[in-house]
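Read-outs throughout are calculated quantities, based only on the coordinates presented, and are distinct from any laboratory measurement. For clarity, every value in this text was computed on a predicted model and none was experimentally measured. Cβ atoms are built from the backbone, for glycine too; each structure is taken alone.
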Structure 1
Amino acid sequence: MNLTECAQNRILILDGAMGTMIQLHQLSEADFRSERFKDFHKSLKGNNDLLSVTQPDIIRNIHRAYLEAGADIIETNTFNANRISMIDYDMVDMVKEMNIASAHLALEAAAEYTALTPDKPRYVAGAIGPTNRTASISPKVSDPGFRNIDYDELALTYKEQATALIKTGVHALLVETIFDTLNAKAAFYGIMEAMDETGIRIPLMASGTITDKSGRTLSGQTTEAFMISLSHLPLFSIGLNCALGANEIIPYIEIMAEQSPFHISVYPNAGLPNAFGGYDETPEMMVGHLEPLITSGKINLIGGCCGTTPEHIKAIADFANNYQPRKIF
């Protein structure tokens, strides 16, 4: 059964935060480096994508924890595994290896759990983050026309990452945490080129992020504008993640559910950050906030972003499994 067929039958459960789970291990600089990079010339602490190479057991066990909690779709540990983001670590030459290693870890875990429950196949979405640059906004207050990245460079960056993920065998690609739709357009352009060149077609997922209660992305688009900007693409799903908690994200997901012809996804944070940058929303609180979306049939895919853990995903899965998915029009 493929991903589209599964989405027609039930609400699909996405996994939760990778970064949150990595932080629980309190890894040192030496842990990030391992033996292979023990003499590397720059600090590598915080390069979570590298852990798929240097600490594969940690990443594999995080995937397993989310699958055990009930996730149908797990994301590869590749949010920043692109050459733009890796410039900060002088690890541009590691991009391909990171993506391949991360995809293998997720695919192995998904296959393990599919074998245990063949009637509930598990899938891997190649996670593609927004990079740390924006094509729409100047980083210089005094020069609004300045850009530190352009469309062509972004497209090539995304194409490189997508090609590695596609060739390794991921079941879908998820362009997520979209704060600038121009970045996303470049991403999907690069992805389409990657699919053309590999001859492999897989479902495409888009997830934007509303940066605050103004209801707009960082580049200033409303929810409706964001959807329209990507409406030309052959998307499997569109939705929102990050920035907001479950309660705050509901009005914008409702807009999407009313107007989008694609499957609708949502994976919010575990509430808004507290004074220490942490997240306080319990699994029960999160389910309580998400309940209206689930019970009213407005969701096809649901999971968690920053601050969420396997406990959050289990609570969401246990509740959502009792309800039908949104009907596509």
Structure 2
Amino acid sequence: MDSNYKYRSPLVYQRADPFVCYHEGKYYFTGSIPQYDCIELRCAESLNGLAFANGKIIWRSHKKGELSAHIWAPEIHFISGSWYIYFTACSSDDVWSIRPYALVCNGDPMKDVWYEAGRVNVGHESFSLDMTSAVIGGRQYVAWAQTIEQYRGSEVFIAEMKNPTELKSRPVLLTSPEYPWEQQGFKVNEGPAFLHRNHKVFLTYSASDTGWRYCMGMLWADEDADLLDGNSWHKSPRPVFSTSFENKKYGPGHNCFTVDGDRDVLIYHCRNYMDVEGDPLYDPNRHAYAKIIEYDNDGFPIFGEPVPDNPVNHMV
């Protein structure tokens, strides 16, 4: 049996922008709630266990003003002894005033209090979202998507952090939507995710609108290169993960990476139907999936195709 069939498929229903953090034998899962009004966290000792784990609402949006709408793409990270959740939010007075924010928990993330750590200032007042983080070579980096010039669409930037909520370096542009497959519906590069393997740093991202044309692109740099130099990064001219008509999986993207033993696992969302009524952003049926990653002889990840539905009843 294909090793990818060890996971429930979907892994978690109606959770777009999924994120999994593996820490001390436990998997912590979060993602966008269809109502976009709170942050839910669940925990299990296996990836399949996340399907059955009870979710806990650890934070709710404000009733009005700042932090009151479009609660998107939460990510949980363990950094320097504390837990942080990076997420996107806006004000009810301007629902497209999208900015990145952070929560912090100094104890057990499933039991103890999460505090608002404020907005992460990325140095430019414009639409910005999907902040992710990685510690590479002892230095914490964040990457995020931002629209500075409307005609260019949303682009992905990187910066080094002074601490988990403050930038140390200036933002550096890594990728703009330049290819046709990045411009379907809208010009979009968003949802970055780090993978540090085989002496390289990979950064995947998602492109185009949130319907069936949504797909993943990829950048990479040598691990000893200056990651804050845009010239250190190379970009695939083709998507590395996209709709599978054969498996009936549409618009895969906004991924993250986790581990299962000695294997790397791709976590992503997609739909099991192609046609969406109305704005696909508000269609609730983007589900979370898991897929083991293979590598080629040069150490580059092979993502293959989104896996078909296979709701096996694994509990371990």
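Taking percent of Cα pairs over 23 Å apart, for residues 51-146 alone as the criterion, the top structure among 1, 2 is 1, with the largest value. Can you say which of 1, 2 returns 2.0 when distance in nm of label points 7 Å out along Cα→Cβ at positions 211 and 307 is computed? For distance in nm of label points 7 Å out along Cα→Cβ at positions 211 and 307, the value 2.0 is produced by structure 1.
Taking distance in nm of label points 7 Å out along Cα→Cβ at positions 67 and 187 as the criterion, the largest value within structures 1, 2 is that of 2.
Kindly point out which one of 1, 2 the value -0.66 was derived from, the read-out being log10 I(q)/I(0) by the Debye sum over Cα atoms at q = 0.19 Å⁻¹, for residues 91-130 alone. Intermediate values should be presented prior to the final figure.
Values: 1: -0.61; 2: -0.66.
Answer by label: 2.
With mean count of other Cβ atoms within 10 Å over residues 83-90 as the yardstick, tell me which of 1, 2 scores highest. Greatest value across 1, 2: structure 2.
Tell me which structure, out of 1, 2, gives 0 once helix-only ellipticity at 222 nm (-39500 (n - 2.57) for each DSSP H run of 4 or more, over all residues; to 500) is calculated. Here the read-out was taken from 2.
Please state which of the structures 1, 2 yields 26, 19, 11 when semi-axes √(5λ) of the Cα gyration tensor in Å, for residues 171-298 alone is computed from it. It traces back to 2. Each of 1, 2 could give percent of Cα pairs over 29 Å apart, but the derived value 33 comes from 1.
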